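Peer 1: Heads up, there are several structures right after this.
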Structure P
Amino acid sequence: MYKNPYPGKFIVIEGIDGAGSSTQADSVVGYFRELGKKFHLTKEPTNSLIGGLIRGQLTNDWKSSPECLQLLFAADRAHHLEKEVIPLLIKGVSVVSDRYFFSTMAFGAMEIKNQDWLLMLNKPFVLPDLTFLLEVSPEVAIKRIRQNRFSIELFEKKEKLKKTWQNYKKLAKKFKNVYIIDGEKPIQEISYEIINKVKRVL
């Protein structure tokens, strides 16, 4: 992976399902837009054709091998960067993404033992300037999921969420500019903590 060479900053918010990454990504973008800053909100999987295939597998509408799923994530990411993220970064727009390669690495490592292969799939992509990992317990995550959704997705079971978080922590040690945030604090406190760190890179 390569360091972001563009004027815009690339910021990613991650965590196990139910950690609140969508809420925080939306909050951060809203805050900086109110200040007149050029910020764009995006997410992965995307709403593209490939992203739809991924979501279909996560909700058990169809099934493939773990390797096939990871290749779909990589294809979706390549398209996302080429068509949306990088053009904005070039223009000086800061992009906040709800999930990026950390998610696919953390979830994928549960079924694919070859970590080098997973890293290789993501090698052509740009590294975020900042990555925030929201830490919540599996119990809290599942409670939130049940409050907001009608069904539990593929990776949203207690033991899987626990193992996924362990994978996130291992990944955090391999990359720079990764911050673990207490995701069980009040939403506004979490937002302020993230925003203050983002201000330092702008």
Structure Q
Amino acid sequence: MAIEWSRHCFHPVVVLPSGYEVLDFTTTEVPTPSHRWSVGRYDEDRRIYTQELFGGARTVHVGVDLGGPEGTAVHAFADGEVLHAGYNPAHGDYGHVVVTAHRLDGVPLYALHGHLSAASLGCSPRGRRFAAGDVLGWLGGETENGGWPPHVHFQLSWDPPETHDLPGAVARSERDAALRRYPDPRRVLGMVHP
């Protein structure tokens, strides 16, 4: 059984205005967006991951980053339940995270929302049921989201995470297996980047 993606109408995870910028993280410098709103690509080999957390090898990004002003609302793309909520404190990690569980066409699907504000965990505790479009949390500032400019790392997974964590970047040698395990978030988000 498979999800018939085209028959679903998903709510935006972040309501992006027209004219957002698609960022290029393939160099060793973190790009400075020229707009307040931005998108970071799925399946991009990023050279910016120099933190110890990535071990110098995990560079292939398996989510989509949706950037905007600190405090921007992060919405549920479909009905579901909060599976996990927690804090990953390491520099370069997700900071505050909400993991949601969904069932589409009878198929379980999981989504990680990382780099959120601390207030997001109070809004979306484990077990919370929500409808498509409900606010799950807000984009966190650099002091609470792992040290990154405000954005949400949005990642899908076929497998249920055991905790409030998933590898958001994998080694090049693990790329093919990871892309099978973590489907392209543009199935939900639409073509936010080419």
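Peer 1: Given a computed value of -15000 for helix-only ellipticity at 222 nm (-39500 (n - 2.57) for each DSSP H run of 4 or more, over all residues; to 500), which structure among P, Q does it belong to?
Peer 2: Checking each candidate, the match is P.
Peer 1: For the read-out FRET efficiency 1/(1 + (r/R0)^6) of positions 26 and 106 (r between Cβ atoms, R0 = 41 Å, to 0.05), a value of 0.60 was computed from one structure; give its label from P, Q.
Peer 2: Q
Peer 1: Oh, and also: Please state which of the structures P, Q yields 2.7 when distance in nm of label points 7 Å out along Cα→Cβ at positions 66 and 90 is computed from it.
Peer 2: Only one of P, Q returns 2.7 for distance in nm of label points 7 Å out along Cα→Cβ at positions 66 and 90, namely Q.
Peer 1: If you don't mind, another one. I have 14.5 for mean count of other Cβ atoms within 10 Å over residues 2-9, calculated from one of the structures P, Q. Which structure is it? Numbers along the way, then the final one.
Peer 2: Working: P: 14.5; Q: 10.9.
Attributed to the structure labelled P.
Peer 1: Computing P(r) over Cα pairs in 10 Å bins from 0, in percent gives 10, 40, 39, 11, 0 for which of P, Q?
Peer 2: Here the read-out was taken from Q.
Peer 1: Quick check for you: by relative contact order in percent (Cα under 8 Å, 6 or more apart), which of P, Q is greatest? Don't jump to the answer; show the numbers that get you there.
Peer 2: Values: P: 35; Q: 24.
Top value of relative contact order in percent (Cα under 8 Å, 6 or more apart), among P, Q, belongs to structure P.
Peer 1: Still on this model: Here FRET efficiency 1/(1 + (r/R0)^6) of positions 10 and 122 (r between Cβ atoms, R0 = 25 Å, to 0.05) has been calculated and equals 0.50, so which of P, Q was it run on?
Peer 2: Clearly, the read-out refers to Q.
Quick note: the coordinates plus some simple rules give every number you see, no bench work behind them. Being a predicted model, the structure only gives us computed values, none of them experimental. Cβ atoms are built from the backbone, for glycine too; each structure is taken alone.
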